[in-house]
Structure 1
Amino acid sequence: MLHAVVMAGGSGTRFWPQSRRAMPKQLLPLTGEQTMIQQTVARSNGLIGPEQTWIVTNQLLAPATQEQLPNVPAKNIIVEPCGRNTAPCIGLAAIQLLADDLDAVMLVMPADHVIEPDDVFRAAASLANQLVDDNSDRFVLFGVPPTYPATGFGYIERGVSLAGLEQCFEVSSFREKPDRDTADEYVRKGTFYWNCGIFVWRADRVLAALAEFEPELHSSLMVLRESVGKPDWEDQLAKLFPEMKSISIDYAVLERASGVAVVEAPFQWDDVGSWQAWARLRDSDGQENTTSGTVCMVESQRSIVSTTDDHLVALAGIDDCIVVHTPDATLIANRNDESAVRTIVDQLGGSGLDEFL
């Protein structure tokens, strides 16, 4: 049976000050009336039910996550005691799924991506599930055809096509986040995809791969598996999980395994990783300004402004700026400096101003 596994433990620092540790971007309605995690779960409706939906989050976010997803059973909210990257996260979900369903297939998704339209996504997920049904050893990824030479994404190079399956290929190689010239080359070649971090595979298969490539991590997961559904689960989780190697599933498994396939994503996708990305998803005015809330712009261009309906932000003669107003903090930054917000967050933490994080 196909299960949805939503990774929802991130802090969303690049959306500060709207995104905070206790209310990161996946719990905010950044791109619609629903929050991003609600959109992610709803995207699978009709394909995967609430009983087969699993959320991996952290202790701070678990109560708000459960509140936003009342149809997901409480036992399906998996709480990490600390962040250990995606391989331990996915391994933790896999042992939980196998306690319910020994033939579980995992559709692994980040909680904070924008994907449209939903029915096209479900059709693509069904195709990936069929690929795994046809070959239980297979790992299936989704690759997004690049629309511009992005330097902030990893890339997947496709190989030969899978026989009889349109837009399905073996993976030839994985490439790290490139410089601009290399990204230009990837776009020109037409055989490279953005790695959007959405995967489909059997839960037992990914655990077997971890046993092969990361035996210490796998050994800890197997000890923890003995406690699933038992009174000592919380104690064992708190003891074993922080000791697990912090490593991504890409490095731990996908770049080392055989039988890795990529499906060319037929849906529109954006990881909404920054205020600049947020602006791409919204309408702009004739001066390329993107706004939310009550805003007045005079002789200002290419700026991003987010505020509330009851607090006016006015810009005069300001170009290429990001302005984000919240009740206790206001951000003013250069639109063209994507690292600026993260730098501010790091400095706040280093200055002991945690109440603003």
Structure 2
Amino acid sequence: MLIRLLFLTLVAGCGGARGPVARQLKTTPPPVSAEPSADQDTQTPPWHNRTGQWAGVPFSGRPMVFWSKKIGSSVPHPITTNGDLFFAVSSGAIHAFDMGGALQWRTEANADGPVFVAEEGLYVPTAFGVMQLLSPQTGAIMASYGGQSPIQTVPLLLGGTLAWVNDDGVVITPTAQASPALSGPVSDAASDGQRLIVGNALGQVVALSHGGVHWTAQLPGPILFHPIIDGDRVYVCFGLKDGQPGGVASIYLGDGGLIWLTRLRGQPGAAPALGEHLVVPGEDAELIALDRNHGGIRWRSPGPDVFTVQPAVVGDAVYAGDAAGRVHRIDMADGGTVWSLELGSKITAVPAVNGGLIAYGTADGRLIVVGKE
């Protein structure tokens, strides 16, 4: 269904007031499928890392390294999958590996963000502020969508059309560009399909719908990472400010009202993951499980080193990577460590889960896939 963005009303500057300033996009973007295909739904939906959930099969015991490939100097961006291939970005190049570890293609694109899987192809932000559309079969560049500033978010569904936000707070679609939605620098974003949630360094959180600014909320510190959508609410991490610790806030997705706010000892070190509890990596080498309803701390799980990326949650298993190059399987019920696996270098990329396999990226430039025999 064609969703018009002609009347996308955006907040210019977002100086803390709720009153939006009317702006308009100049063209109507083409429609994009708002629902994953049947295959995607049984594997990993393309926006899974914005809902903090992963499809897959939890390991009943300690896994092993299936394969490891050196692909660059570091793997800084999240790994993604379309169910058939793992996609990883390193040194500006996109690499596609099959589940057995065979390289299918490699494309130099000055990539500066993760691969986003969509029906029409693979979207990849570049260091020049341009979004590239690649063929998932060959890696060939099929289209480029212009920009001027670094892209801060992956493409996300906004009323049936893919949209992304650059560092200046400008919302961009494949065919249109709006005035700034909020002051930059901005955080990464999340979407429930109809609303795009994005924050900035001033602690402002804005919800955009195809009709304009839906609401604006203010948190006590700069917005970190990307929000997590959970049904009728969204979880947002904020950082240190004026000597006060950062934490996590739960906000109603419908109107931006605050449900709860929990401060940590320092501030979140990576985006949370969602399961029975909301699992937040802290900067002080521990995982913290927060109650999704009231924000109370359910458990703390101290680690031997700082947890460096958003954990993956599969069933009752929490898979968390740390700065020492270890992956830990934490039990969701009580925070106990079930097993640890040594990968040899700092975990730098948010993992991708496909069935019984989990793919990690490391600081020494390796893509490592682990699973059970």
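Coordinate-derived values only; no laboratory data. None of the values given here were measured: they were computed from a predicted structure. Cβ atoms are built from the backbone, for glycine too; each structure is taken alone.
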Taking -8500 as the value of helix-only ellipticity at 222 nm (-39500 (n - 2.57) for each DSSP H run of 4 or more, over all residues; to 500) derived from one of the structures shown (1, 2), identify that structure. 1
Which structure, out of 1, 2, was distance in nm of label points 7 Å out along Cα→Cβ at positions 153 and 241 derived from, given a value of 3.0? 1
Distance in nm of label points 7 Å out along Cα→Cβ at positions 65 and 129: greatest across 1, 2 for structure 2
For Rg and Dmax of the Cα atoms in Å, the calculated result is 19.5, 58, so let me know which of 1, 2 that is. 2
For which of 1, 2 does mean count of other Cβ atoms within 10 Å over residues 185-192, calculated from the coordinates, equal 23.8? 2
Computing distance in nm of label points 7 Å out along Cα→Cβ at positions 281 and 305 gives 2.2 for which of 1, 2? 1
